[in-house]
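These are the structures in question, set out in turn.
Taken together, the values in this text are just the output of simple stated rules run on the coordinates, not laboratory data. Every value quoted in this text rests on a predicted model; they were computed, and no experiment measured them. Cβ atoms are built from the backbone, for glycine too; each structure is taken alone.
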Structure 1
Amino acid sequence: MFSINKFLKLRFISRYREINLFKAKPLLAQEQVFFYLLKKAKNTLWGKKYNYNKISQQEFPQAIEEWQNNVPISSYEKLVEYIDLAIENKKNILWPGKIKWIAKSSGTTNSKSKNIPVTKDALKKCHYKGGEDVIVLYLDQNPYSKLFSGKTLSVAGSFMTRQNSSDIFCGDLSAILINSLPWWAKIFRSPKMSVALLNEWEKKVEAIALDTIPKNIVSLAGVPSWTLVVLNKVLEITKKNNILEVWPNLELFIHGGVSFTPYRAQFEKIIPSKQMKYLETYNASEGFFALNDDLSRDDMLLVLDSGVFYEFIPLEELDKEHPQTKILSEVELDKTYALLISTNGGLWRYLIGDTVKITSLQPFRIKISGRTKHFINVFGEELMVANTDTALHLASKKSGAIISEYTVAPIFMENCNRGGHEWIIEFSKKPEDLDFFVDELDKELKNLNSDYEAKRYNNLILDRPKVIVARENLFYDWLKSKNKLGGQNKIPRLSNSREYLEELLNL
């Protein structure tokens, strides 16, 4: 008789051996991924342009050198013409075959959101393999876990059919993953599919809560900010004091997408158990890259055999026209790099925008240290300087204001209160109606950035921006107090912490 537990045990043992192999021989694993990518894509439009067939026939050191000399470092803007061709249902553009899924990612300077192609190979050999790795490594650390005695509550986004093609679906990566899960994984997830993929977020939160409250939820998976909203709705409906009164067997939260630090205290408050485990993953629209393989540490194991080839750009090289790049054998411990990826999703030497710190060389582990540009991403809003600069310009134009300087920092969630953004703005000409200015600023940010717009929906996660009008010369005095007048010193526009803003408030 078929046994799901026996099936999973055999599957996990096999994957555990593979993980140990790439941990023991990381450079060999990356060499194999490199040639797999080139040989697979040699007959694509991109592969032919950059002569992948010739490069793939060389030995590893020479092949890498020629590849780095000839294949350009790419941003989304540089790849978008190829991505658009793939979305138009063209074959063999960046990766063999046609694209079925498009993951909507955070906004850029040129578009509201990025459209990241998700290939069948990326789903199977990268994203789902990464999800399997989470289970394998968690069970290795917790052999008496009851993870498969109940269900995982996964908080996902939604997707829809593209208007120009009935064959291509686009939406949040989380929704794509849930919709296409392997059969055995679907058995253990909740809520039901019709609820999980609802578009209307406010209805969805309540529907998730109502669907999962009666079930035996043993683990959670999602972005901390969204998950916290759902858990608070569960407590509101059940009138319970904490989540363990609803789901007494809850043991694990698999999280990613944003920093967990601002949320940890809130989770520990509503899940008051020292046995509760928190496992971080680095799973982006572009691929699954790393996960926490040791819960006593705060860094993540870099996954080296899942169809992603890694390069690293030293931060001092980042702004150069032809920056030096390093492969895994060349990185240094405790140094921070901009992450460059080539993937089985058809992204080639792609600057994803994250910076990572190398925390271990045996095995290779990393910490996400930030972004290559100023940003705020405490709540998954991915707010960029280009967004705030443009929104301020448009709001000022409509309100008659003129701005001298500004900076923005997060307002962290506390005691179930919503988060937000606090702005300090120094005007050379103040708006006649500050409330009108703030409303216009908020509206323009929503227009420019779909992730910000989602978090602001009905004030569920982000409140209306809070704007403080700075006194005259505040920013000048702040720079002077730090002995940073003149030269290349700049005002930090966006920060994921409140350090700069609190210093300005104190002045």
Structure 2
Amino acid sequence: MLLSELVSTAEEVTATASRLAKIDAVSRLLARADAADVPALVGLLLATPRQGRLGVGWRGVAALDVQHAAEPSLSIRDVDDAFEAVTGSSGSGSAAARSAILSALASRATAPEWDFLSRAMLGELRTGALGGVLLDAIARAADRPAASVRRAAMLSGDLGETAVLALTGTEDDLDAVGLVVGRPVLPMLASTAATPTAALDITGTASVEYKLDGARIQVHRQGDDVSVYTRSLADITHRVPEIVEIVRALPAHDLILDGETLSLDEDGGPRPFQQTMSRFGADVSRELVLRPWFFDILHVDGRDLLDEPLSTRLTELERVVGEWRMPGIVTDDAEAAEQLSREALAAGHEGVLVKGIDAPYSAGRRGKSWVKVKPVLTYDLVVLAAEWGSGRRQGLLSNLHLGALDPTGEFGEPGGLVMVGKTFKGLTDELLRWQTENFPPLETRRTQGAVFLRPEFVVEIAIDGVQRSPRYPGGIALRFARVKGYRPDKNPADADTIQTLRALLRG
């Protein structure tokens, strides 16, 4: 299959807000694809190449200076082979080798194809073709029950291989996919609520547990063999020997555990999220010690627990992990849930997770059985620039560059603005049109991708917190920033300061 067919489908998916239309477009693509191309095709649509991390950053992509092809000729297999070669480059001279491979690929791609591939490599595709859409598209293309496809994908942890099985195998083949110790499954996900009380209204009697600002882990054990996986199912076993030893000492032979991990400071409080994540990015163990907390158990000694109610799973979890269990209570009392939330926040954690006590473990699903509650932080920031959108946002000013006030000049000129992040989240079609109409009169300069503005617009931004970042001059970046709305009643002098945002850092 030609890459141009995938690019055209991605553009079609991006151009519509209709979920049904997205499913239809992707299912038509899958139905005419060769089975051998499907895993790579699915990976590209999700902006998660099947090879995993390619070791390619935006600087490396931006540095390429090539003449693109006038007509499409690249196939999905050509791209997959190139990605395979990139990941196979290591040792002395590997950076130059990767650059040469990418240059050759870019020269064979048309400009639209290379734009698509660049965003796929960097994880920046915004097609809306996420897992849920793809699952339904696979089911339609293969004429299989959506429930069978969904369960097979959850238990195999691999959408690409599930698509191949659905398209080439039988319904019995799909149903035969089961839980296997040593093969990670997609994690169960949570919806959100504003307060613990509101969450209990959704779940009824629930296990109310600490929500850590840590990293999700899934741990598999077969005898002395222990494997640890991230939320995205990447194997990090060699990077977390302390977790391996803890699980190896538990009173069971076979296990699948779900939990979180983070590092603690000298006072027993949580270190910043980024310090925990630094361990996951290292190929060798560092001095920073990670401590696991387990909140669910999917298998123990030959017994699958996925379809058991949470109450049963918690009993087994308590028996097996003991002190390593996530703190929490089982309650239907709103005040008790609110009190636990206050305790979690006081201890430096994100909030609480409220889980219906009768619910099974729905791998890969975001339903109402699990509800996370954490405070929403909002700050008034200044728009420094806006990037031109792509896909259905083509021709509209979209992604905002955000700045905080620096009244003391600690990071620049006194009274100046310090960039702290970007976001396109929360921008409605109405806001996109408004920005495109109102930003150009304030233009100070522009690049190929962005329009820079006089700092006059103040926007209210919701964030989950900040993290240390060398990318911005203030040394921090916003976490999960999204637009709440513009504040015409405020001017840049009323914006929140970089010092206020930096105070959110812990440790």
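Taking 24.4 as the value of Kirkwood radius over Cα pairs in Å derived from one of the structures shown (1, 2), identify that structure. Checking each candidate, the match is 1.
Across the set 1, 2, mean count of other Cβ atoms within 10 Å over residues 295-302 reaches its highest value in structure 2.
Between structures 1, 2, the calculation of mean count of other Cβ atoms within 10 Å over residues 39-46 yields its largest number for 2. Taking FRET efficiency 1/(1 + (r/R0)^6) of positions 191 and 375 (r between Cβ atoms, R0 = 30 Å, to 0.05) as the criterion, the largest value within structures 1, 2 is that of 2.
Please compute distance in nm of label points 7 Å out along Cα→Cβ at positions 159 and 207 for structures 1, 2 and give me the label with the greatest value.
Details: 1: 1.7; 2: 2.8.
Largest value of distance in nm of label points 7 Å out along Cα→Cβ at positions 159 and 207: 2.
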